[in-house]
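**Student:** Next up: some structures, all given as structure tokens.
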Structure P
Amino acid sequence: MNKKRVIIVGGGLAGLYTAFQLEQLNIPYVLFEAKDVFGGRIHSEKPKGNNDESLFHDLGPTWIFPHHYRMKALAANLEQNLFHQHIAGAVVYHEHRNIAPKIIKNGQGPLLHRLEGGLYKLILALQAKLSKRNYQLSCQVDSLIKVNDTWQVTVKNTKDASVVIHETDNLMLALPPRLIHEYLTPAHWASEALTKALVAVPTWMANQTKFIATYNKPFWRDNGLAGQAFSRVGPMIEIHDASATDQQGFALFGFIGLSSQDIKSFSIEHLKAQCINQLKSLFGEAAQHYEQCYLKSWGNDVHVATDKDRAEPPAHPDFYIKRFSQELSSLNLYLAGSEFSEEDAGYLEGAINAADTAISLLKKEVLFKSH
């Protein structure tokens, strides 16, 4: 068996950030990620035919709110630039299919920030800070068992189906609660109360579907529009300017108002065509002259959503982690996913906050055992 002082499960923002911090602290660890790329719910597409490695289009979270100081600090630490979400211009509102869309001046939303070039650049910057020997992609954790003071972690390589059992003193789970419940065998190690709490908390973004169309120029801005629209007609219910920078990588994105189950009844190409037609009706003929378009249904991603997530309407996560402090401490188990944060749960800021809290507890444990 292979033994590390810390095993991190999950290579989204929280897991990568945790690994980055442990590297700085010289605490031995290994990070396992089931997918063949890092990022988790931070998922971006690189424009086809574009050799610019600094442009990505976000199909997961994209905004950093003014009060998200941890995310701002992390971006600065990794030498990544922020810019303001484009909101200048009029907003379009489409109330009914038999009524023409309305143009509303001064209807813009709040001031938000985005990462220049797309949020996936932050993932790449974090990955570049890690020693390659300390992480493994395409490695899915299939079982957790606590034997005395040691965690036994069964890891399956998703490419060759090989299985290795790793051991660790301290286990860091950088995953949403329901994925922990679904895949990491809490029946072997969690109390009934903790098990019920894990399955009760919804996975943020799990039932969202996002569409992006890219353009060679921001025609909506030229027409005095913000690229922002709200619709009761659909398929998209909310649309925004999604340009990768303020002056480059122009795009529009929208949230599709259909459940993941409903989306399965459409072909992806048909749904994309519907979205382009909607952009045309809201922003004009130029919307049909797109370069590429992308669609991501998070509810149909088995590494994000569970059946319970797919069956429920979207809701904000609320996990009262302090209730389980004693149990988690006795297990040397740390919950670092965004849904476990006491502030901004589910958001990018929540991922950093939850990870910081878990790392702080881990440091106390490691220092205690060192003396």
Structure Q
Amino acid sequence: MDGRTGPVHEALATLALTDHHCHGVLTDTPGDGDFESLLTEGEAWPGSGISPFDAPAGVAVRRHCAPLLDLPRHVGPEEYLRRRGELGAAEVNRRFLTAARTDVFCVDTGFAPYPLTAPAALAAAAGAGGAGAVAYEVVRLESVAEAVVAGGVEPDGYAEAFRSAAEAAVRRPGVVAVKSVAAYRTGFDLDPARPTAAEVTAAARRFTADGGRLADPVLVRHLLWTAVDLGLPLQLHTGFGDNDIRLHRVDPTLLTDWLHLVAGTIPVLLHCWPYQRQAGYLAAVFEQVYLDVGLTLHHVGPVRARAVLEEALELTPPRKLLYSSDAYGVAEFYWLGALAFRRGLAELLQARVDADELGLPDALRFARWAGADNARRVYRFSDSH
């Protein structure tokens, strides 16, 4: 076999994926500069001679996305952008979302510097080919806290106001999880203990005076413990992100002491690169910890997806790996994320079957678990209101 054929490939090719963490797509055609910026977790650097279209994600777009726009493989950036503009945002979104063959989306609605589709519109575009799709919502807790302060609150009332606002947010129909971007605000080298009321009030006094982004370590700890109290799965950005991240501070093993204290909640470690091995260790030794390598896969491209997944799965129990695209803005990343995940996981599982290190029934089970079933167990979609 050539590594890209076999029963596992066939099973994953037809499996409808559950994308447990993603964002909306642009409702309008972006300008060329905006599109290039959205191809990278860094920035576009006009005049530098360095193009995001030449980075691994950009090369993958020109190779694997161009044919879905009726273009030849490896087309140049100018022709790619021209054709994208001709088709328009709605048609581009429909083509890539239906090609991804994803029937469940969990959408983080808390970050929208661009106009993005709401969860229902995302599902409608994905189901335009006839197969139904459904979208649920993930509440970003930092956005809730910042809205509370922007609306006006006294420091000694902050804790109760934030808790009430968070409880109201998660009671909305279709909410299945909460999320924290503590990785961007403080990193994970935090005191694991629940902060006292006096500590929260003192920190809230500083926050309410300054406003803006929640980045106080005490309030981040309070937010994480509030998430525990809410009782929903808690998605945590770890590892790879844009240049606000201080990468050495977002190794998920820095959360170890906190994980010992929160056995009743389900932390889901997002993205993880380059800490996919560390995340796998946590999933192996803490019953409640799950992980994905979303975002990473379309940025390393389909060629390297297998290597990332192999490192993530060195220790991770197969019941702990979830699929996500973490696609944001450009619909290409829904398609590339799904393609890279299917190809990378199929290659590594099929290789183990061919080497007689894994039975085919086990490989097929593991593929179904990671692609859809594990997320359904974690988020209990049938119980959402």
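**Student:** Quick check on the output: 54 is percent of Cα pairs over 21 Å apart, for residues 185-360 alone, derived from one of P, Q. Which one produced it?
**Tutor:** Q
**Student:** Thinking of P, Q, which structure, once helix-only ellipticity at 222 nm (-39500 (n - 2.57) for each DSSP H run of 4 or more, over all residues; to 500) is computed, gives back -13500?
**Tutor:** Q
**Student:** When FRET efficiency 1/(1 + (r/R0)^6) of positions 73 and 209 (r between Cβ atoms, R0 = 30 Å, to 0.05) is compared over structures P, Q, which one is greatest?
**Tutor:** Top value of FRET efficiency 1/(1 + (r/R0)^6) of positions 73 and 209 (r between Cβ atoms, R0 = 30 Å, to 0.05) goes to structure P.
**Student:** Comparing P, Q, where is mean count of other Cβ atoms within 10 Å over residues 225-232 highest?
**Tutor:** The maximum falls on structure P.
**Student:** Thinking of P, Q, which structure, once FRET efficiency 1/(1 + (r/R0)^6) of positions 105 and 153 (r between Cβ atoms, R0 = 30 Å, to 0.05) is computed, gives back 0.35?
**Tutor:** Matching structure: Q.
**Student:** If distance in nm of label points 7 Å out along Cα→Cβ at positions 113 and 161 is calculated from each of P, Q, which structure is the one that comes out at 4.8?
**Tutor:** Source structure: P.
**Student:** One of P, Q was used to compute FRET efficiency 1/(1 + (r/R0)^6) of positions 177 and 249 (r between Cβ atoms, R0 = 25 Å, to 0.05), and the result was 0.60. Which label is that?
**Tutor:** Values: P: 0.10; Q: 0.60.
Going through each structure in turn, the value belongs to Q.
Bear in mind these aren't lab numbers, they're just calculated from the coordinates by the rules spelled out. All figures in this text were calculated on a predicted structure; none of them were measured in a lab. Cβ atoms are built from the backbone, for glycine too; each structure is taken alone.
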